[in-house]
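Just below sit the structures, each encoded as structure tokens.
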Structure 1
């Protein structure tokens, strides 16, 4: 089977990270290549270094001119894939149309998002999602959602219900795992004493991710529990971010927070922290939550996307946008005896082992690809016979 993935961008992000993980583990009988609409980012370069054929249209995120659609169509005609899978709204729209014009036998859209509120998304993104909803009954063969909540919300938004399936992300348990020996090295790197708790937040600097909510919660919690240090990592989460600097200054939290930007050692950081916080107002299937859980790190997260399903009874769920509730949940967890906190972490890892281990998920993807292609070829044969 020849499979081409078309994705909006290949910089740091959950969809990009999972695609890279998927490509490393698909069986050799599935020949894969990747086309990025945007210039190749860090994850794209890593894909290339591992031997994946990665190309780009060189588009910016703001451009949606018709020219790239025809270039993409020509690239697909040359590649002659059996199946195209697109990732995220821009790629679903442009890649879906290009694949159909190129006569590709089977097409799958991938939805990685759950909140389509205009308040928490760019208007352009919502408009493209509207266009995809209108085309969903005619363009893709199947629509693959990373979360049950994403599926439900997109059906309400107008997507074709009968074409949608849910497939969770999978995680490498040999990469994300408990490693108590790393705790000391991370504390030494950031100058954090043993008697200070470390809480991490990892994610892009986007409105949906809720960085302001975490800072507000940290300010509330400092009055009760001053011995907490925060590690914040992700794209644009660094000292050059004026908004973050202003918020931290307003709350006098500069000495309690490190802004790390993009890190290549996330498994190391997760293995060393006491808890992970996800204060998002919108998610589909947040990878970082399962990665932390696989590292035996309990999570305190907003009730968004499939986060409650991922965490189960191994962490704490709070209303999105409620800094007070987040502060209370962090305080409750840190007030527990050490043995009880460790039991949360052990249960968290076991939940990932049972439900989201990468080998199980890869097998499901292979079965899905085979089924979609078989059904598409059968439908094409039936049309030809008529």
Structure 2
């Protein structure tokens, strides 16, 4: 009895430490961007999307998303931004509210990753280097709103593993309405359940979408669909591999979509060779490799899989370092001077990051196949 009590105490104590250190890391993340907002450090060092010109404009903040103003993000993220202003009442209130809630979401993601690891006989210590102290969480914890979707993705994977399939579909639906990317998990999950459960999961996902979007679709379709038309018409960002091609947005849309669908379909057909966790990781890697927009905070999407799957540490830290080089070179290019030398440096860093992502995909697929054959 004493041994069980002691084990329980240690487990609770570790969760407490996770909460404390995620709080510290997210506080440092917020501090960097807040110091940039306050002008204490240069903006090209302190920039974050949560404090860009559109987000800190009180006139825009008072407009109802998707009804009175167009938003580039899906409804959960759009209303998160709106509500942070609504309850914060001021720029400072918005900043502190955003910091507080994004930190809570990071804590929830970390706790459920730790629970997943312990319940799956995975070394729980991996959560420290690959999530809590990951450079990406330190820089991007309070930078954009991706941690919201990351939390939903972690919850979806956790509950699917627990065979609570409808909860998994619920969280994929919420993740889709926060940042789109968790939806790529759903087809693989549907292949791992029987027909009736798959239909129920699809219905849950659809109901979540309708519950969150139908009001705006009915009342202002143009503003609602602007979220999606914006991304289809925009050019690739400078820190995307597609920027190096010089192709038009229309051509890149066709090529990137074709390549993603082709690769994704291959893994749908060959899904039995991989675990559901590997398939979810592969789907994210395919998104990052083929999508025309690749903002540096997207590396957050990968962190849960570095915790719960076998990880090549050299690849992980190389990816993290190159991604931060891409970030700060790009910010310098945007805010200090767009020289050709700097553009070449960004392009080389982007190419290096892409090669590492391709290597991670290789070791999870080709090498995985050779090991298990």
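Values quoted throughout were computed directly from the atomic coordinates according to the rules given, and no laboratory measurement underlies them. Source: prediction; values computed, not measured. Cβ atoms are built from the backbone, for glycine too; each structure is taken alone.
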Practice problem: Figure out for me which of the structures 1, 2 the number 36, 32, 26 belongs to, where Cα extents along the principal axes in Å, for residues 222-325 alone was derived from the coordinates. | Solution: 1
Exercise. Work out which structure the value -14500 belongs to, where helix-only ellipticity at 222 nm (-39500 (n - 2.57) for each DSSP H run of 4 or more, over all residues; to 500) was derived from one of 1, 2.
Key: 1
Self-check item: Among 1, 2, structure where relative contact order in percent (Cα under 8 Å, 6 or more apart) as derived comes to 15
Solution: 1
Quiz prompt | Structure from which 14.4 was derived, mean count of other Cβ atoms within 10 Å over residues 46-53, options 1, 2 | solution = 1
Quiz item: Given a computed value of -1.05, -1.09, -1.09 for log10 I(q)/I(0) by the Debye sum over Cα atoms at q = 0.21, 0.24, 0.25 Å⁻¹, for residues 150-213 alone, which structure among 1, 2 does it belong to?
Solution: 1
